[in-house]
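Just below sit the structures, each encoded as structure tokens.
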Structure 1
Amino acid sequence: MPTDCISYQDSGYFTPLMNDYLNQKKELESLYNRFPSLENFAEQIIEKQANYTDANRAVLVSALREQYKDVKSSELNTSNITALEESNTFTVTTGHQLNLFTGPLYFLYKIISTINLTKELKAAYPDKNFVPIYWMATEDHDFDEINYFNFKGKKIQWNKESFGPVGRLSTDGLDKVFEVYAQELGIGKNAEELKNLFETSYLKHSNLAEATRFLANALFGSYGLVILNADDKKLKKAFIPYVKEELLRQTSHQKVAETSALLSAYKIQVNPREINLFYIEDDLRERIILEEGMYLVNNSEITFTEKELMFELEQHPEKFSPNVIMRPLYQEVILPNLCYIGGGGELAYWLELKSYFEASRITFPALLLRNSVLLATEKQAEKADKLGLSWNDLFLKQFDLKDKIVRKESGFTLDFSEQKKFLQEQFDRLREMASQTDVSFIGAVNAQETKQIKGLNNLEKRLIKAEKKQHVELLERITDLQNELFPKQSLQERTGNFSEFYLSNGSAMVEELFKALQPLDTNFTIKILKN
């Protein structure tokens, strides 16, 4: 079986910004607090401990206990919530949308990375406690992004209208989704476990937030994961001073705009609005806009004077929802958090926020890119071995992979580098002759050189194309395998659902991932599962 490692930077699946961050490029240093390493967490702990109040701890624990009052939680889960009362307890957090039945595979990788990092931190700092947090994105509204999951190439979708925060959305209608999914699963012990998990999560809970909490708790509660719904009046009350600052002074817009200039060489992830808050009710989630001294709720008849809005905030803080710019600040205000673990897109917008955190006097967390994993069956690994493929080969773009295989299999060289070098040497001599006789002749020499090199390149491509026809069967076997591992030429973790692999491996799949994932390692994890 192939055993080589692929770094995130060499995989071809991460943006230049993420590659530069992982390489700790000097130009990006001002955009983060500390790069995540076991040693750097020592100072992160000291800074956060000095910048997080006992009052906020009390609010957090009170809110969590209320949220867990009807949840069957593990002993470790309960002790973690209790530990949060102590000043030597800190959190490691990941966030994720409320995707139907976890959505893509990387939901699992985010949470396992988070839990495993708390274990590493506990081993390194035994006098401290570390609690893994899953921040449910209950206040999001992008229902079309979360209302489906893929199972063996089939899209299983929940067709429903949604207008307000998705966490408050009724689970009505998911019985029809369950019927479709149950039929796809078929029979067997693991199939029955998955059916029971889906049915209990979604058909026995009234809204999407509670359904997702049950599901995540069923998968990870025994590992101590604490699941937080920030759509909570107690937690929002602790955030009132920062909401006021945003409404009255629009600090986030100014600070993030300044930082965005430092990222001009990269694709900016998000752009701030003048006010980065939504006004929410069960069926409403709309931007708050300031126009001519009045505060308007977009696409509604709701308006406030400044005085009325401040009164509304004090009475109903739960109606004010931070958008993607302010949500990280909200998170770091209410949690004793050391590190945020997310995907490349998430970390990209966090890198826009450090100056906003500094202006708000809140500690900026360490930013850790979540583990990425390629799951392969034993049969697929054996196929790769027989075909003489390394994992690095399989990570290549398909066109490049075919070229590499054809060049390797051909009985003669398909590389015209030697001929090109010879040609260039001849033209160098012609240029030297022209410089000594007629300088105007150099332009004609250069033009002819370009034409000849282009001709050789075209011949090389035609020869490779002809050779591919001689190896059609082999190339088909190789591309079939790559397409299995990289559906639609994309990372498996972005499309596949955990249940595809759970069906064959059961709970052992999750246990194996816990053993394999090392959150501070920046190499792809290749995990071989049973067929």
Structure 2
Amino acid sequence: MLFNSYEYLIFLPVVFLLYWSVFQKNLKAQNAFILLASYIFYGWWDWRFLGLIAFSSLVDYWCGLRLGATSSRTDEGSAAISSVDKESIYKTASAAYKSEKESSGPGSSLAVTKNPKFYLGLSLTVNLGLLGFFKYFNFFIDSTVQMINTMGFQANSYSLQLILPVGISFYTFQTMSYTIDIYRGKIKPTSDPVAFFAYVSFFPQLVAGPIERAANLLPQFFKKRVFDYSLAMDGMRQILWGLFMKVVIADNCAVFVNQAFIHPENQPASNILIGAVFFSFQIYGDFGGYSNIAIGTGKLMGFNLMQNFAFPYFSRDIAEFWRRWHISLSTWFRDYLYIPLGGSKGSKYQSLRNIFIIFLVSGFWHGANWTFIIWGGIHAALFIPLYLFGKNRINIGIVAQNKTLPSLYELGQILVTFTLVTLGWIFFRSPDINSAVEYLHNLFDASIIQKPQMDIRVYLFMIWVLIFMLLEWVGRREEFAIQKMAFSKHALIRYGLYYGLVMAVFLFARKEQEFIYFQF
């Protein structure tokens, strides 16, 4: 089910009303209803894959219990969840520990091993195995066949007609973080299967994130949720802004982007340039829009999800860009891959190796294509000079924090960073390496100074892109662009903003377009 579909327009109000009227007084009933709604939401796309997410959830639920029963590690990270009533999530776990230990005798079916590494390994193997099979099986087969053929041997390609389950890259990472954190002693497992299954399949962020940590989201399923009007209104504003980003900005950029990338050799470089710039706005409006709708929907249900985008196109260098783009994924790789590899604590060589690994894996996470790996390598190459010269953490705060406009130097930094990111997106968007190289070849041509051959509607749409960036700039200090604008003392400004965005969504709405990150 798409956020920008008529089905969701009916689904969300029905779920909202039932959630706060019929099930409000019973927390367990609320969680069960969330689980049911989430499975309906996911099954609307393809009901056959409900078994896959249920199986993944069951494996990690059981592994979490066994890790809690066998691990002797200290609860060194419990402070991370104390702010959300950790006692409520722990109280059910204590009973599980007792029953698990009592049932771990020689005749018990659960008495496989007392080594916690076994259960962690089982969890990672199942999750990465499912992800690898559905997402990367054909890629590895095709790459192996190509390599054999280039060596002078003949090999036949064999591939399966696999359908990539929507959201598998997101919910597998979410469940893996749960078992890893239990193994590390940062959280304790829950013995409530309904709450855990609801945590894994929570419909607002199920198919494209944010990738939530158990320490943040899971305890919220054990905390009594009371309807908060101000939080719900904030959620509605964030949903509206997300729809504007998706329907108005991303979907309309896509029309020209598709034209530019299909036959770049038949177009002037000025068209190619605008196509690349529009793709930067398309992917941001698409994925950032999804995240805002997801977070806003979570607020309607009384949940707080992590911010996933923090105005990344106002970044002054690549390092700052990655602190503001797809935050839930970049921090996931930092905590569960980069730091375990040694982070920046080893030698320069080890640190550089870890940086390359983190960016290449990040690229490969996005898809089974060499273009994504090259895209990750490009960002690694842009990040490493900052790291070597100790410049990777100089731009921590918000640009022009206490000023209306940036300085000329800051503006230059923003434009250079945006240009580098846009060039990298060309590989991300292209179907293969040859197409990306051809696009770049046609981009750096003398015709770049020619007047673009575009319909007048494209020029008019540029005005909307400028309005979008203006609203982003004004609201860059907040969680999302229009969060505080709605509190303007002038009713004309406040309601004019609402009506303007709503009208833009309906006027510019095209045929339902899937979100780009559904393919990942």
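Bear in mind these aren't lab numbers, they're just calculated from the coordinates by the rules spelled out. Bear in mind the structure is a predicted one, so any value in this text is a computation, not a measurement. Cβ atoms are built from the backbone, for glycine too; each structure is taken alone.
For which of the structures 1, 2 does the calculation of semi-axes √(5λ) of the Cα gyration tensor in Å, for residues 307-506 alone return 32, 25, 17?
Only structure 2 yields this read-out.
For mean count of other Cβ atoms within 10 Å over residues 51-58, the calculated result is 17.1, so let me know which of 1, 2 that is.
2
Computing relative contact order in percent (Cα under 8 Å, 6 or more apart) for each of 1, 2, which one ends up highest?
Of structures 1, 2, the maximum of relative contact order in percent (Cα under 8 Å, 6 or more apart) occurs in 1.
As an exercise: FRET efficiency 1/(1 + (r/R0)^6) of positions 131 and 299 (r between Cβ atoms, R0 = 35 Å, to 0.05), calculated from one structure in 1, 2, equals 0.75. Which structure is it?
Going label by label, the one that fits is 2.
Can you say which of 1, 2 returns 31.8 when mean projected area of the Cα convex hull in nm² is computed?
Considering all the candidates, the number was obtained from 1.
Using helix-only ellipticity at 222 nm (-39500 (n - 2.57) for each DSSP H run of 4 or more, over all residues; to 500) as the calculated read-out, with -20500 as its value, let me know the right label among 1, 2.
Derived from the structure labelled 2.
For structures 1, 2, calculate FRET efficiency 1/(1 + (r/R0)^6) of positions 19 and 275 (r between Cβ atoms, R0 = 35 Å, to 0.05) and state which one comes out highest.
Top value of FRET efficiency 1/(1 + (r/R0)^6) of positions 19 and 275 (r between Cβ atoms, R0 = 35 Å, to 0.05) goes to structure 1.
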